[in-house]
Structure P
Amino acid sequence: MLLDEVKRKKEYRNLDDDFVSRVIVSFSGKYDPIKQKKELMKVVRAKLRDLYGAFRTYSYKKKDKHLETLKGWDDKEGCEKILNCHLSTRERVEHYEKLYKWLKTKVKFNTVLDVGCGFNVFSMPWLGQVGYYGIEINKEDVDFCNTYMYRYGLTGGVRWGDVLSFNKYVKTDIVFLFKVLEGFEALDRGFSEEMFKKLESKYALVSFATKSLGGKKTISERRLKWFKNFANIVERKKFGTEVYFLCELK
């Protein structure tokens with residue numbers, strides 16, 4: 001089975017089956033799964049690397065050691081080490097304090113749904129102790145985040161699954177969608193707008209990269225016209241290599 005063969009590679013072993021299957025299907029019309037199996041496997045794994053694998057840093061394996069040495073849920077120094085193990089949060093780590101301080105002047109919230117959360121739960125020392133609900137495609141990352149939450153008695157939890165397969169979302173005060181919408185659109189164009197209609201929250205904070213991975217190339221904001229056409233944007237703010245849009249839902 002092609003799914004099993006793709007997931008045989010260690011870095012993709014813990015990815016959600018629905019998510020991997022969706023990527024396979026997205027290429028199945030271009031490649032014959034029997035005659036061009038090798039080529040299909042190559043492009044599927046390359047896509048998975050773009051959507052997930054590229055965000056793992058060289059220090060990813062050190063995450064468990066960092067978790068064991070945490071002094072508490074609000075240990076900023078310890079959580080910063082963990083955030084540096086994931087490229088998305090590593091690029092954001094020095095801006096969390098300003099980001100969340102700005103957000104709290106705009107929205108009052110006690111509960112958060114973080115879609116495609118990665119290690120973002122470890123930004124809680126800056127975010128504050130809120131009810132945190134995450135969704136992530138990699139089971140290893142899910143278990144890792146839940147270990148932290150369970151150990152310190154934090155409210156909520158991170159769920160393993162493919163967001164593109166969800167029809168219902170937990171009701172929270174705000175939804176975080178940090179650098180994930182373009183990945184969703186690459187697999188299912190129009191999904192973001194449909195998801196916005198289903199979210200059970202009043203606000204969404206959406207971010208997009210302004211630099212390529214590694215920060216060498218500037219990415220124009222003009223590419224976001226599709227998003228701006230449907231989102232009810234309340235305010236725009238830039239921190240580091242991300243531009244954030246606070247959106248009102250419904």
Structure Q
Amino acid sequence: MVEQFSLARRVAFVTGASRGLGYAMAEALGRAGAKVVINARDEAALAAAAERLRAAGIDATARAFDVTDEAAAKAALDATERQHGRLDILVCNAGVNIRHPVLDYPTDEFEKVFRINLRSPFALARDAARGMVARGFGRIIMVASVMVKIARPNVAAYGAAKAGLDSLTRHMAIELGPKGVTVNAIAPGYFLTEMNAPLVKDAAFDAMVKARTPVGRWAEPRELGGPVVFLASDAAAYVNGHTLFVDGGLTAAL
């Protein structure tokens with residue numbers, strides 16, 4: 001049974017992985033045996049993250065680029081193929097959330113959220129899938145959000161983009177599944193990340209999260225490790241077009 005979850009001899013590419021959930025997922029994939037390629041825009045932060053992974057015994061390479069730069073993204077994917085001879089797993093994690101009330105939401109910022117959270121994962125997945133299809137194997141994992149099912153004020157662009165990513169997951173799954181490539185998504189709830197630090201410090205918001213989430217707490221980034229390893233492994237060979245909510249029961253509760 002343990003062998004089903006092994007990622008030995010697999011190569012994984014994780015975007016937005018210099019910190020937070022992306023780093024936690026990259027670490028989990030590496031500890032499961034995969035060679036890991038991590039991405040972020042900040043070259044220094046990314047290099048430091050890759051060094052931490054290597055210090056933990058993980059084969060890690062850093063590829064710094066902006067995910068909205070399709071040419072740079074494709075070049076990084078091609079470089080990974082050349083370096084490792086294959087790319088088996090793509091985790092599209094890089095994202096952004098710009099908060100404004102709907103009535104005051106600038107169109108250019110709305111488009112920026114869609115460009116980063118929806119268009120970029122599509123382009124990355126499309127380009128990575130070509131090599132996966134040629135080899136007859138691949139795992140594409142999108143990182144969505146609980147906002148695909150519920151809503152909060154001031155995050156309309158983020159929620160709409162993630163809902164689009166949720167739908168894109170299913171559309172890509174039905175086209176790529178017959179070719180040996182599964183496409184799934186993870187929808188995280190509230191996690192203790194650097195990005196969420198201001199929310200954690202907000203006593204009212206912190207209390208709301210704990211009261212609204214049936215398990216009664218925020219999640220640790222490491223708790224996304226098991227789900228991503230599962231979806232990337234042979235254990236999930238028959239899981240395709242699915243969005244896995246990792247939210248402590250948040251979206252199940254009234």
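Just so you know, all these numbers are worked out from the coordinates, no wet-lab data involved. These numbers come from a predicted model, not from an experiment. Cβ atoms are built from the backbone, for glycine too; each structure is taken alone.
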Comparing Rg/Rh (Cα atoms, Kirkwood Rh), for residues 45-140 alone across structures P, Q, the largest value goes to Q
The highest value of distance in nm of label points 7 Å out along Cα→Cβ at positions 37 and 125 among the shown structures P, Q is in P
Value 3.8, calculated as distance in nm of label points 7 Å out along Cα→Cβ at positions 61 and 181 from one of P, Q, is from structure P
Structures P, Q compared on FRET efficiency 1/(1 + (r/R0)^6) of positions 29 and 237 (r between Cβ atoms, R0 = 41 Å, to 0.05): the greatest is Q
When mean count of other Cβ atoms within 10 Å over residues 5-12 is calculated for structures P, Q, the one with the largest value is Q
Comparing FRET efficiency 1/(1 + (r/R0)^6) of positions 69 and 85 (r between Cβ atoms, R0 = 25 Å, to 0.05) across structures P, Q, the largest value goes to P
Value -11000 of helix-only ellipticity at 222 nm (-39500 (n - 2.57) for each DSSP H run of 4 or more, over all residues; to 500) was derived from the coordinates of, among P, Q, structure P
Across P, Q, distance in nm of label points 7 Å out along Cα→Cβ at positions 157 and 189 reaches its greatest value in structure P
When P, Q are compared on relative contact order in percent (Cα under 8 Å, 6 or more apart), the highest value belongs to Q
